[in-house]
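Student: Given below, in the form of structure tokens, are the structures.
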Structure 1
Amino acid sequence: MTGLTLDQRLFLAVNQGWSRPLLDPLMLMITQWTDYFLPLALLLFFRARAREQGRPEALLVISSILCAVAVAFALKALFDTPRPLKALAELAQAGKIELRVLGKPLYERGLPSSHTLRMFSLSAAFWPVHRSISLLLLVPACLVGLSRIYVGAHFPSDVAAGAFFGAITGLLVCAAVTRWAARRRPRP
């Protein structure tokens, strides 16, 4: 298809080319639930451990998610880019492409992907203090980003921006929480 940007071509390759009836419910579940339930599960786990060990991991989970929400909100207002449904509407109406949307149709404020930003923030927040947890969280973070393209909610550049800003947010949150926790420790 001529006249499409690389971003649009990549979007269509994933959104249409990878489309499989068996994958649809899985990708919809990943996009709708992973970035809510995974942080909640981590929060409960680390909260229970915090009583025993006095570690700030629960605060790391809460802070990384809340800061990611704020960063995503600010960036979406700043960039206000159209999502695939709006950007490719004319081509779809002309029958030149087919747009697949799973879930709620979205049109505005595509950059960055908030779901991706939250998950990468969570993963990156653990990198300096628990690399193994960070690497484990990177898998669902990547799956969430991929699912946002698959379900038709974002262009790949939206997801890449979410990953980039999420990683920065998570690292900054970890630095702040680590500094705060160090000041709270009793000194000998």
Structure 2
Amino acid sequence: MTFIAMARKILESEEWVRFVLAGRPASSEYFRQIQAFIESSGLENRVELPGPLYGEAKERLFGEADIFVLPTEKDVFPLVNLEAMQWSLPVVSSPIGAIPEIVRDGVDGFIVDPKNVDLLARRVVELVRNSELRRGMGHSARTRYEAQYSLTAYARNLKRAMDRFLLPEATKGYPVGRG
């Protein structure tokens, strides 16, 4: 409900902003609660609930987005934050688990306690109103993704680890580099 409460607060001053809450809800009961909260908040025309998205639909949503917000209280390493960074989106997420190590506060986005809806809304509004900040953080997020989390970075790091740990053991007792 944090995301919807944040959306309601943001729409008080930024009535043109559109929100999409994509993904699979924890249960059908929780989904009904989300729908009821949206309706009771009068946000039916401002918050979309497309459910889980895959393939082109997911790519289209990331491509159309300006900001990615995940105020999670449970997910300690949400891969979706990395997906958003891959799409050059500034990420607003939580200070739990590995998230602050992935998303650098004030650089790639903002790290905000998900229970602090006022601060969460202020940070998103800051990005909504400041396109230069939004683009800069999005660029930084993409650069960090490429350097640390892309398939190329993974392969490079795996090779380094193998060279460091396996190569010395495999060549122990054998002359290296002497034809």
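Taken together, the values in this text are just the output of simple stated rules run on the coordinates, not laboratory data. As the structure is a prediction and not an experimental result, all values here were calculated from the model. Cβ atoms are built from the backbone, for glycine too; each structure is taken alone.
Student: Looking at relative contact order in percent (Cα under 8 Å, 6 or more apart), point out which structure of 1, 2 has the largest value.
Tutor: On the way: 1: 30; 2: 20.
Once relative contact order in percent (Cα under 8 Å, 6 or more apart) is tallied for 1, 2, the winner is 1.
Student: A follow-up question, please. Thinking only about mean count of other Cβ atoms within 10 Å over residues 85-92, which of 1, 2 has the largest value?
Tutor: Checked 1, 2; max of mean count of other Cβ atoms within 10 Å over residues 85-92 sits with 2.
Student: Same structure again: Computing P(r) over Cα pairs in 10 Å bins from 0, in percent, for residues 45-108 alone gives 18, 25, 21, 18, 13, 5, 0 for which of 1, 2?
Tutor: Numbers: 1: 18, 25, 21, 18, 13, 5, 0; 2: 20, 52, 27, 1.
The structure behind it is 1.
Student: Further question: Comparing Cα Rg over 2.2 N^0.38 Å, for residues 29-68 alone across structures 1, 2, which is largest?
Tutor: Largest value of Cα Rg over 2.2 N^0.38 Å, for residues 29-68 alone: 2.
Student: Which structure, out of 1, 2, was helix-only ellipticity at 222 nm (-39500 (n - 2.57) for each DSSP H run of 4 or more, over all residues; to 500) calculated from, if the result is -22000?
Tutor: Only one of 1, 2 returns -22000 for helix-only ellipticity at 222 nm (-39500 (n - 2.57) for each DSSP H run of 4 or more, over all residues; to 500), namely 1.
Student: Another question, if that's okay. Work out the source of 20.5, 77 here, i.e. which of 1, 2 gives that when Rg and Dmax of the Cα atoms in Å is computed.
Tutor: Answer for the origin of the read-out: 2.
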